Structure 1
Amino acid sequence: MGITEKITEIEDQMAKTQKNKATEHHLGVLKAKLAKLKREQLSGSSGGKGKGGGTGGFSVKKAGNATVVFIGLPSVGKSTLLNAMTGAKSKMAAYAFTTVTCIPGILHYKGAQIQLLDLPGIIAGAKSGVGRGREVLAVARNADLVLLIVDVFDPDYAEKLKGELEGIGIRLDEPPPDIKIEPVMRGGLNIAFTKKQSHLDERLVTSVVNEYGIFNGSITIRQDATVDQLIDVLVGNRKYIPSLVVVNKVDLAQKGSLNGLPLDYIPISAQNAQNLEVLKETIYQKLQLIRIYTKTRFKGVDKDDPMLVKTGTTIADVCDLIHRDLRSLFKYAHIWGKSAKHPGQKVGLSHVFQDEDIFQIYKK
């Protein structure tokens, strides 16, 4: 029996099993088996690069300070939006599947250069490869933000898009599970829960990790975790990416028709450039970018040329960005701005920047 048949068999078993307290353990083990098979299937089908399979235009080098991908059905206006926000030349037409490759563009905003990628439209079953869907979705794995773009007349399709992304291991708007697994050679399993559990117990954890060949080791679960989160840690190839739902073509809808939608969204009209400034600002905020400025003894501070870094960036991180040897040569730095206790505060490598800080680094 091949992998595809095994996957189908397990999915059929899960569909026939009633969900209740008595079947939680059985379903958890089936989920572990299923995730393991899907990982094997995915790795087996991604070996075409070295065999002349190519990427068909879907391999795009990351550029700028962050990368945002557009995911949506065909003809929801992704290309129109890219053109409106970046001036890129993405082909547009009033029929499906106009875009057949990945079209990049750069959004310049608040000193940031944000790479936007217009991907071909995906349809149901994309996660299984329908309509080259797996190639399209794979680009999103390296993104810093996913824009789920839906038509004003079918806004609920955003949940289906999330399902397709989840099918290839992308978890939207979720933090990585706080679960640590350390296999060892012998000694059995030592399972520790630091929070009260409503989904997992020692028996289920043991059965799931055994499916992945782990019979000895230390497992620490620091949250009320689900079996899916435990499996995600075991599979190890999951990506945790923020997302934003964009509802396009609102100029065509009747007034008030979007009221009461059960999702957070940005309403826009790409065709009429309606609400695009709000979308740009929301993208910038979602990416958690901050601007910091260097100060030198000779040139002072150039406010027209900020460094764009992620929230939480430290002096050490910036040293690595400036030069690979700067951290080892670092002596101290002076900071001016929101993160400083006083202007020109003397700080070390662990100091965390805030937006619009000014810094000056001194070497040994």
Structure 2
Amino acid sequence: MAEVRLTDIIKRYGQNVAVDQLNLTIHDKEFLVLVGPSGCGKTTTLRIVAGLEQQTEGDVFIGEELVNYVPPKDRDIAMVFQNYALYPHMNVHKNMAFGLLQRKMPKPEIEQRVMDAAKILSIENLMERKPRELSGGQRQRVAMGRAIVRKPQVFLFDEPLSNLDAKLRVQMRGELAKLHDQLETTIIYVTHDQIEAMTLADRIVIMEKGVVMQMGNPMKVYENPKNLFVAGFIGSPAMNLIDAGLVEDNGRIWVDAGSFRLPVPQTHAEKYRSYLNREVVFGVRPEHIYDRALAGDVEAAENINAMIDVFEPVGSEVILLVSAGDRQMTAKVDPRTSARAHQPIELCVDMGRMHLFDKTTGNVIE
């Protein structure tokens, strides 16, 4: 079993708490992604698992073994870094074989492992090249190959795609997913890129200021954020978060944002009743705001009359930045829209997909 358990992990640098009371189990063969903004504690967590950082408090288990004081080389992990960390004077073959030579493994086995990894990564034709002769994507494949040959219990990836261009990142995401399927091993992956997190992970862990804000299946987290931080962080463009109040009128509960008022679906009304006449934060994703002329059969609210500030056609959709009175919102609409910049537009919202958050705690109202 290659399960990894982090129990009550705290990491302090002087007065600064980088990781705060982290409890996390990464299951055998799971692809777990730690995601969050810079400084949230995700890389520190990964380095604690690797043994490159010593936690201030708490325990790390790999398999059933407590590894708090086990050096990195004896933890049966392999780490792939952002900057590849290849030896510039060695060719690809020697870079991949180096760790196994250090372990004094028999040469025939080393050769077999290196060639097996090269085949998996489609780099058999690069074995005699030096790192300077490789593209960024090829270097990253070599770095992954060096990890694969070790056949570790756990792979650790520290933002491995951040140095690649956009097209290559998409390609390498597919390669990583395929690699996980082939190797059937445990992977802990760190990124600040939410698209990487959403597309690669079996489970994502969203961190902020050393604390886990939410964890779970990527789509379930996307659809059901537990707090304002997760709602604003996951999704591109980000969820619209608008200060509002809840009022009752003619037997219905309404979200009153001042510049517009939207009816709460009757199916949601009772759980929000205790928040009547209180301030809340109304959340709705851009893809759940529609051009009224193309909305079709949507569980829509009253129309919102808005002015288009920015019109961004991006192929399969159009992103609109609009102003409704003093409220600004982002909408993703059908590319068939006749709307254009600096023109008025009538929008509607799928209120069945809305979220309401407690303005004081930041937590979703459930």
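Rule-based calculations on the coordinates, nothing more; no lab input. Just so you know, these numbers come straight off a predicted model, no measurement behind them. Cβ atoms are built from the backbone, for glycine too; each structure is taken alone.
Can you spot which of 1, 2 the value 19.2 was calculated from, given it is mean count of other Cβ atoms within 10 Å over residues 182-189? Intermediate values should be presented prior to the final figure.
Details: 1: 11.2; 2: 19.2.
So the calculation was done on 2.
Between structures 1, 2, the greatest calculated value of mean count of other Cβ atoms within 10 Å over residues 206-213 is seen in 2.
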